[in-house]
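Some structures are shown below for you to check.
No value in this document is a laboratory result; all are computed from the given coordinates. Just so you know, these numbers come straight off a predicted model, no measurement behind them. Cβ atoms are built from the backbone, for glycine too; each structure is taken alone.
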Structure P
Amino acid sequence: MGFGDQLMGAGMARGAYARKELIAFGDEAHRNIIWDHNSEAIYRNNPNVARPGAENGGQNMVREFTLRWIPFYRSHRIYNREDSANERWIWNMDWRPIPGEMFFDDHEKAGAAAIGGDWIIIEPNVPPKRSAVNKLWPLDRYQWVADHLARDGHQIAQFQHPHMVVGLRKVKTLETKNFRRAAALVKRCKMVITAEGGLHHAAAAMSKPAVVLFGGFIPVSVTGYPTHENIAVGEACGKYVPCEHCTAAMASIAPEQVYEAAKRLLA
């Protein structure tokens, strides 16, 4: 699981500090705050989230504040459970995401401001994890959308990052060595077009419109936001291994459909 999970956690933590609470993401026994390798990057500077070490009144605890425990951590995400026998996720259809938050320092804000803004960010790459192959939309279709939006007079940009595999032609590249940098740039953009994942959660957290390609992997109701144009196809199978159903679902999404969705948001 990646940055999107932490952003959903940040959404659940919204407003805690004002209530004199800190949200502890950890085990059901209320003994251990459990963070993974992506947690610090998302929760940095967040006044609502308790850091590891706060379990017994240690660091990140404030006098008269209480810990409110939520069992949301790696391998226990609430919105799904694993069906290992069938190599798939079973979705919790009662789950609804809340837009998260990120808190940038002055250096991060200045760095993003120096790059500019007002682009439409189109990101065809997906993070290298088990389900990635089932979220791929053909590059030539992303390119078609980029070309048509550019002809309409919009600035188009794509992230340049360590996991970049494919690149669009004739677009601005935004160097992003880490996810915080990418999110800070999203905050300055006009719109995001990408597959379901961490970047669409970042767009929601930054209150930015997005066209999100869900295909046939995960239901829009589970990780989608009503402020976005979410494009799904058929039943969401949850397969986290290469899946013909998911490949066909993504292939059935026409570039014209994405372009029209983008124009509705821009209007």
Structure Q
Amino acid sequence: MHKESPIRVLAVAALVCVACSIVVSAAAVGLRPIQQANKRRDKQRYILQAAGFDTIEIENDLDAHFETIEGRVVDLTSGQFVDQLTPDQLDANQLEATPIPTEADIAGLGQIAELRPVYLVRQNERLQRLILPVEGKGLWSTMHGFVALGPDLTTIKSFCIYDHAETPGLGGEVSSAQWLALWDDKTALNDEGQPIIEVLKGAVDPESPGADHQVDGISGATLTVRGVTNLFHFWLGEQGYGPLLANLRKGGDHVEGI
């Protein structure tokens, strides 16, 4: 066969493609455990930050610090904890999700799993923070984060968005430390347990009667920050953690299963 024949060229190209695909597949399989471990550690890091740990302190011994966090699984429908599962088991089980009624789907999720992980921080056996995983649609992406409520289950102690694909410099500012710090000590719910927290289009007027439950908007990111408001109202409402929060308020720190 001639060295430059079309068949020879195609054969060489096919062999190169096969060899490359084998190498890439092997690398993907080999690196998967490392990627999963890194993803797990990143999640632990964000949960610890929501719990109030110092970032530098966390890095010194991530696993030891995370052992102080109590992970539980909650049934969103009943608002009760499920003792048979841990958050790690829940992730592994890949539970089926059920559709959310269109009129109730203000976070734009489409569907939701009835079992969700939550994380509790205690001091002297008393609840200090309840950390709730949340997600919701922004302009271009689904934003993922954690909300930490104080012992009154009404005040936001910290909020973070750790994963999104919003426009850098505009909606992407929802993950900036400066903007997220504005959420600290804001009131998330009213006396009836209804979500009232909201992001404004402009800046909050400190003299406004609603300033305690309002957060400054981000210029040029109206739809993204509206998605953040919707995220809070969904997850702190009846479709989300509302039943859990109601049960905790009724039973204090002694709700069934806690």
Structure R
Amino acid sequence: MKRIVLFDMDGTLTAPRQSLDLDLLRPMKILTHYSDIGIVTGSDIDYLKEQLKYLLINSRIRYNLHLLPCNGTKHYAPPSLNHEKHELIYKKDFKGEIGDKKFHILMKLLIEYQNHISTHYEIPLSGHFISYRESMVNWCPIGRNASPIERREFVNLDKNFRDSEFRKIILDQLRAEVDNLNLKVTIKLGGETSFDIFPIGWNKTHSLQHFPEHRKWFIGDRCDGGGNDQEIYEHLKPNSFSVKNPRETIEILDNILIPLFKKEQ
């Protein structure tokens, strides 16, 4: 039977919003001898291309690499030849799923929340606060254009805010309003600074349908507490692993998965 190891991106293969940890190239290249690789992330394809540039251009890993942005509601299949690029073979449509009216209500709600937070809390503000990714909406209160220093400032505020984490307070409030308005969407914490919003059921388990003939494993860093890796992590147990950084991802590949696959050959 075919195998595929699915990876989250930020916090698992890369530092948040940074390039791939190049120390991962060695174990990932070995992994391709035994398994396909999939990267399933809440980010859209532009961030995948930016953060994984080396993998997509220069590495032989690309021929076994499935790109699954927006929780796998988009699927870019790997190329077969050197001159080919990853090809979009599947995508879903957020607006079409919930309807234009509910989508408009959701956008107004996020704008209201952004205005409230910007007015009442001292947080960095950069720009590009709401990102529509066709199959997902990402809301980042400090803006997707935030610098690494601004991101760290917000992360510190988030973790040390009063008696709870800042984003979790906002998450609970926003979920209650969305449910009251019957918008039929799910809201999850995305990465370190944002919220991912998508139609009910379009979490990362959505990516699994692309690989019906594969045995599946998953490695991610946001596997509990409302994180966007939680559902797929729980679904694939015991074939799933929670990590804190790319170093731990390397350890899992070197000490668990690659030896396991070698033994099964």
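Tell me which of P, Q, R gives 2.7 when you compute distance in nm of label points 7 Å out along Cα→Cβ at positions 134 and 246. Only structure R yields this read-out.
The greatest value of mean count of other Cβ atoms within 10 Å over residues 14-21 among structures P, Q, R is that of R. If Cα extents along the principal axes in Å is computed to be 85, 45, 42, which of P, Q, R is the source? Answer by label: Q.
For which of the structures P, Q, R does the calculation of relative contact order in percent (Cα under 8 Å, 6 or more apart) return 23?
Working through the options, I get structure R.
Given 18.1, 50 as the derived value for Rg and Dmax of the Cα atoms in Å, for residues 70-125 alone, which of the supplied structures P, Q, R does it correspond to? Before the final figure, lay out each step's value.
Working: P: 18.1, 50; Q: 13.2, 43; R: 18.5, 53.
Of the structures listed, the value fits P.
Can you tell which of P, Q, R yields 1.4 when distance in nm of label points 7 Å out along Cα→Cβ at positions 22 and 46 is derived from it?
Working: P: 1.4; Q: 3.9; R: 2.7.
Considering all the candidates, the number was obtained from P.
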